[in-house]
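Asks: Each structure below is given as structure tokens.
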Structure 1
Amino acid sequence: MTARISRRLLLAGMSALATTPARAQAAWPDRPLTLVHGFGAGGNADVVGRIVADRLGNRLGQQIVVDPKPGAGGTTAAGLIARAAPDGYTIAIIPGGHAVAAAIYKKLPYNPVEDFSWISMLTDFPFVLATYADHPIKDIAGLIKTAQSQEARLTCSTPGNGTGQHLSAELFAAMAKIKLQHVPYRAASQATTDLIGKRIDFQMDTPTALLELIRDGKLRALGTTGTSRFFALPNVPTIAEAGVPGYTVTSWLGLAAPPGVPANIVKRLNTEVTAVLAEPATIEKLKVLGSETKPASPDGFKARVVSDIAKWTKVVGDSNIERI
């Protein structure tokens, strides 16, 4: 073998080695992805996750398997994602309650901001404060007046201690200068069953949990927590306009990945998710659930998480809520 031929073979080999990582990176994704969330089947995160996974998988050319990992208000799933391989094949639905957990837990097994690669927000929605259909309290003003005039506390259920719904109810009570008896449930469906059965007075929860029952006349919405009237309940006032000026809460669902995922994969996911959320079919499916699409840049999503952690940390402190 001549020196010239040997040199050519050596250069060819080096070129192949140099391009191998680029080729591997460019090939992503070359197998199915897993989408984790921390809640039970049929809940808001699960339903939205399956809608997004189906459309996103089509755009990526790979199946996305939805894998619920319920527990501890979503923190179990968040911990799994924070420790997962940063290869772009494990992603997660992160709820607004992620920021609440950062405010209310004394210690988490992850850094709630830095231990995630933020991809995009998915949806934005208010909570709904509802009661059973024939409750004698008919509106927010009546609720506040009754709570201020009687010794026995009115009861308000949420899907659990330390959830976004819980802190939203606490913020409402604080700003309205009233006391409510918080009744935490492990499952929103059981809270709703007890509300219909008149065993509790009110429920603070997502539109996904309450909207159909409100439309069917089994529940009555007293107010919504957003800055403007909720598109699915245009005749229901916001809590702010109904008697608690300045009160506003919106929650969200977003897409994140483990820390250290390559920037090109984060960018690709953000681009494809943004396209999915612009599809008329996706917009319509999410509106039926009571959510509006809300894409964001990775930096924009991260900023929202940081802002919400600060907000809920203040609520926990001001309301003297015991940290878990």
Structure 2
Amino acid sequence: MNSLIEINNLSTYFESGAGTVKAVDDISFRIREGETVCIVGESGCGKSITAMSIMGLVDEPHGKVVGGQIRFGDKDLLKISKEEMRRIRGNDISIIFQEPMSSLNPVITIGRQIMEPLMLHQKLNKKQAYARALELIELVGISRAEQIAASYPHQLSGGMLQRIMIAIAISCGPKLLIADEPTTALDVTIQAQVLETLRQSKEQSNMSIMLITHDLGVVAEMADYVIVMYAGKIVEEGDVEELFERPKHPYTRGLLKSKPIIGQRAEQLYSIPGQVPSPLELTESCYFHDRCESCIPICRIRQPKLSEVAAGHLAACWLYEEEAEA
């Protein structure tokens, strides 16, 4: 498969009164056409900031993409004009935000909010856009399309709002859909419906998906490729089956151990000790060393590089570096 988007050495920093926060620090990855890439990690690891950087939505002047390249087709999204980025955003690249209630406009009807990108990017008139909006509402599994189109966000449930967000995101047939925690706070039945909607949308248009989540069950169900982030860095990546069956980084192992397994009972669910370090207190050491059960002396001194530890499987860990054994 050809690459749809390539992120090279991306760094996004935020300035605060206490210093510089390296929210995303020199990460590189790519997403191929028709591929679902899941980005996983605890809160505060840089997943959402990576998405906002791609979409050109990092709030300036406090936040800024300070380095790197985002290649989408023949364009570097970091170098194009704001007007050109607006033409791409919502049309070629769309995003589903975490909180639909706060992402949708509370004083505009659902139908109007679905129609807006269709009129802006697809140049449909109001009648055409309304007809397409009704089709999209039904496409994401919601009945009574006309009644829903006339409703306001506060009149719909969380699960329905999330599916409306999907309808808006796929309305223009994007090449890449970024889904930022699309099933957070939904019950398992609605979660399954939302994931099925995403899967069907992908199959119908060969759309690529960048799915941000902390739910490893969702990863196992949806992903072709997995990227594990920790403290703004990529610490492991690989095909979903390879990564789940043979995780290399101690952090990835900890995440997988934290997942409950059906049919197995334990007095207490495993939890990785400690917390993600403050981005203001990061040193030259491996960021995970003080939580790691496999920590060796060099981990406290130097940061490992992301390197291939098996065919197509990358990890940033001194356990696999010859230099650490010298």
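FYI, it's all coordinate maths here, none of it is from the lab. On a predicted model such as this, the values are computed, not experimentally measured, just so you know. Cβ atoms are built from the backbone, for glycine too; each structure is taken alone.
Asks: Assign the value 5, 24, 32, 24, 11, 3, 0, 0, calculated as P(r) over Cα pairs in 10 Å bins from 0, in percent, to the correct structure from 1, 2.
Replies: Going label by label, the one that fits is 2.
Asks: Could you tell me which structure in 1, 2 was used to calculate percent of Cα pairs over 17 Å apart, for residues 205-276 alone as 59?
Replies: The read-out was computed on structure 1.
Asks: Still on this structure, please answer the following. Comparing distance in nm of label points 7 Å out along Cα→Cβ at positions 69 and 269 across 1, 2, which structure shows the greatest value?
Replies: Between 1, 2, the highest calculated value is found for 2.
Asks: A value of -14000 was derived for helix-only ellipticity at 222 nm (-39500 (n - 2.57) for each DSSP H run of 4 or more, over all residues; to 500); which structure in 1, 2 was it taken from?
Replies: 1
Asks: Taking relative contact order in percent (Cα under 8 Å, 6 or more apart) as the quantity of interest, name the structure among 1, 2 where it is greatest.
Replies: Result for relative contact order in percent (Cα under 8 Å, 6 or more apart) over 1, 2: largest is 1.
Asks: Once distance in nm of label points 7 Å out along Cα→Cβ at positions 125 and 141 is calculated for every structure in 1, 2, which label goes with the largest value? Could the numbers behind the result be given before it?
Replies: Details: 1: 3.0; 2: 3.6.
Structure 2 comes out on top.
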